[in-house]
Structure formats: structure tokens, C-alpha cells
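These are the structures, in C-alpha cells.
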Structure I
């Protein structure tokens, strides 16, 4: 049973009409390894009967380039920079400070020139954004 207790969770599952099952997984701590995909695949196949239904199974990692979709993904990425697309089409970038089912707390930074001053100042704000106002959240991948 230890192989099932690896901190894995399902991000997305889809089943096509031709019984192609696509299962995306992530891991609470660290990254999904090939062994994790193999283990999940074996466990799913063990619980399905090919004599009853012919199926094709694909198990993969959620991937860094895909939007975050479930709360455990948001929690795992607290402290990382995220790019948000809001439901009104505007975009925001900031550091994810907190994640809850109903909102995200993001620290944003912007440069602004106060009235009557010559130099721009850096403004750091902590913003609580309702999940209902967020269309998409992705991790900002940086090679700095």
C-alpha cells in the first residue's frame, strides 16, 4: 500500500466516447516522477476489467505550462510567481501568498510616479482576489 501513499492527487480526468482515459496527476511535495505515473496506471488498470470494457489509459503529470485547476495545486505553489487572467480579460502577475477555495491572496508590485515627485516608487500591494473573478492561473516559469 506504500506505493499508493505518495502524496499524489488527481488534477483532471477525461474519458472519451471511445474509452480513451486521460488522467493528469500532481504531487503534494515535489514533482511527479515516471514511477508515479506507472504506479497510478497499474492501480487503475487493476481495478478495471478489459474483458468488460476495452480502454486505453494515459497517465501524465499536470505540467508546468498548464493552468492550476485544483486547490492542492494552488497550495503547493504558494510562494511562487503566478500570472492571472481575470474574467474581465485583464492580467495580473504576483507572488501567490495564500490559497483558499474561495480566494487567492497575491502580492503585486508596480512602479508608479507619485504626483509632484521626479522618481518612480515601487508599490507593493497584497490583494485578495475571489476565485469567481479568476479565469486562469499559471505559474510564471523563470530561468533567473
Structure II
């Protein structure tokens, strides 16, 4: 893989696209298991929190493994940007907040919107902390 910008490298674009397909199919599966009912959009909340946690876990693990090389770049872009970008759906969050508000449930809309962002930060941080702990326990840390 060449040193040109990632978005102009056809191989890396394909890695992200393939990961996106996997992530989108996973999101579809979650939506089938947790179908939307009146009130709180549970499936979107689960997808976004799971994605935030896994992204924190992945990125912290990659940083602690050392400088980005070809393998780590493919993992970061394929899994982080592709798969986890396909699983998470922050645009659906925005739409659902708008729909809840338009339906007259302003309290739920605000709690869902703010709560999703705050809990997303918390779950991402938990992923980072878990990765740090796992790497330390294995003794494989290679931070610059």
C-alpha cells in the first residue's frame, strides 16, 4: 500500500467498503432482534454504544501495539471505519431525536439524544480502559 492519502488508495477504499458491508449487515441484524416499538429506539442505542465501546477498544489496542504499519492500517480502516462505522448510526440517532420531539415527547427526545452522546463517550472510554488493561496484562505494550 502506497504512502498516498488513504482516501485515494483504491485498496484501502475497498477495505473500508467491505468492512462497511459487514457492519451494516450487523446493524440490520440488531434491528431485527430489537425491532422499533413506541418510545425509546433501543436498537439504535445498542448499536451506537456497542460501536463506541468496540472503537475505543480497537483504537487503544492499535496505539499500544506500536507505530501504524500496513496490517494495523488495514485493521483500523477495515474494522474501525468500515465495520464499526457500519454498525453505528448517529444519523438515525439525530432522526429519531427529531421524530420523538415532533411527536410531542420533548423530554424523551432530549434524554435520548444527550444520553446517547454521554453514554457513547462513557462506553468508548470503557473500551479504551479495557484495551489498556488487556495489553498491560499480556505485557505486549509498545507505546512510543
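Coordinate-derived values only; no laboratory data. From a predicted model like this one, the values you see are computed outputs, not experimental measurements. Cβ atoms are built from the backbone, for glycine too; each structure is taken alone.
Using helix-only ellipticity at 222 nm (-39500 (n - 2.57) for each DSSP H run of 4 or more, over all residues; to 500) as the calculated read-out, with -4000 as its value, let me know the right label among I, II. Matching structure: I. Match the computed value 17.4, 53 of Rg and Dmax of the Cα atoms in Å to one of the structures I, II, and report its label. Comparing all candidates, it corresponds to II. So distance in nm of label points 7 Å out along Cα→Cβ at positions 43 and 123, computed for just one structure, reads 4.8; which one of I, II is that? Computed on structure I.
Match the computed value 3.7 of distance in nm of label points 7 Å out along Cα→Cβ at positions 67 and 91 to one of the structures I, II, and report its label. The structure behind it is II. Match the computed value 1.5 of distance in nm of label points 7 Å out along Cα→Cβ at positions 51 and 83 to one of the structures I, II, and report its label. Label of the originating structure: II. Highest-scoring entry among I, II, by FRET efficiency 1/(1 + (r/R0)^6) of positions 11 and 35 (r between Cβ atoms, R0 = 25 Å, to 0.05), is I. Using the calculated result 14.9 for mean count of other Cβ atoms within 10 Å over residues 59-66, pick out the matching structure from I, II. The read-out comes from structure I. Relative contact order in percent (Cα under 8 Å, 6 or more apart) computed as 19: which structure among I, II? Clearly, the read-out refers to I.
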